[in-house]
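What follows is a group of structures, each given as structure tokens.
What follows draws every value from the coordinates through simple rules; no lab data is involved. These numbers come from a predicted model, not from an experiment. Cβ atoms are built from the backbone, for glycine too; each structure is taken alone.
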Structure I
Amino acid sequence: MINDESTLLYNALKYEEGHERRTQHILKVYSLTKLIGEQENISNEDMIILNASAILHDICIKYCKEKYSGDASLENQKMEAPYIVEKFLKETNYTPSYIPKIIELVKKHHDYDNINSTLLQILIEADLIINYFETENKEKTLKLIKNIFKTETGKNIFNSFKLEEI
């Protein structure tokens, strides 16, 4: 089966070995990314790319912590993303032309100053909404959300929590 999203998700969760926060984060960002993408009517091909990037967006954290003695900095994650993401995608038979696009989204999902595509915009919005609920520094995340959100769906989802209007 080509572009096997279900197996990709399963493999990512298995890779995390039950790490509670990262496992839950994968599931939440994936679900929200999928919802925003569907509501924003992106193409089927773009949904495949977007969903895979959501599943793998933080997959480098564990690898970096192991390789760099606990240092999972964004710099290390960006450096290791091509290797780790490609490995996961090849194991689940993703279309070769999708792989660089997915890697690019994973690498850029914290680059808030250079959002250059709808797919990156959606991934960042989903991640920020989940980060808002997972962080203790809600003010900092809220400031990012107010300045970054562009999709109507992302804004509406966040506003539906009735925490703050963006």
Structure II
Amino acid sequence: MNVSRKHKSVPDVKKLTVAAVFMALNIAMSSLGIPVPGGHLYLCDLVICTAAILLDPFYAFAVGGIGSFLGDLIFYPLPMFVSLVVHGVQAVIISLCVRYTFKDRPLAGMILGVALGGVFMVAGYTFGKAFIYSTPEYAIVKLPYEFAQAIIGAVGSVVLCRRMKIDRQLKLD
């Protein structure tokens, strides 16, 4: 029996391990916020965007959506379903752009992906918070920090993947 043969039904252990590490980082970053007027600025977008660049859409959703959901469930459960949908779809958008939009130009795919994902995250959280807290004013007060979170995540993830060459060192695809 040839044990080294790769079966389609068996998940790739390396991808699964990387996704699990990123999910744990996402949960941890959900608990560590930088205090700002009216709340906190979270750095979880840096983890979500980096994972989405490196992983396929399925694992990206797991890291972004489920990781954020669990982080909110543990530390602040009110917006956990908003986080599940918004960060999950954000991660899928980024992963799809990196893998399919500019397959021959990965940097362009990364930049487009994190830009579209960031716009979706800001819009999704703004509408989600307006719905959860029943006041659009609260969502508007948080808007600058949502933009800051998206920009930090977008720029940081592209720098980590391209400048630090994490994408080439892991060789997940």
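Data table
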quantity	calculated
Source structure (of I, II) for FRET efficiency 1/(1 + (r/R0)^6) of positions 49 and 81 (r between Cβ atoms, R0 = 25 Å, to 0.05), computed value 0.75	II
Origin of the derived value 19.0 (mean count of other Cβ atoms within 10 Å over residues 33-40; candidates I, II)	I
Distance in nm of label points 7 Å out along Cα→Cβ at positions 65 and 89 - structure with the largest value, from I, II	I
At a computed 0.70 (FRET efficiency 1/(1 + (r/R0)^6) of positions 41 and 97 (r between Cβ atoms, R0 = 25 Å, to 0.05)), which of I, II	I
Of the structures I, II, the one that 2, 9, 17, 23, 19, 13, 8, 5, 2, 1, 1, 0, 0 was derived from, the read-out being P(r) over Cα pairs in 5 Å bins from 0, in percent	II
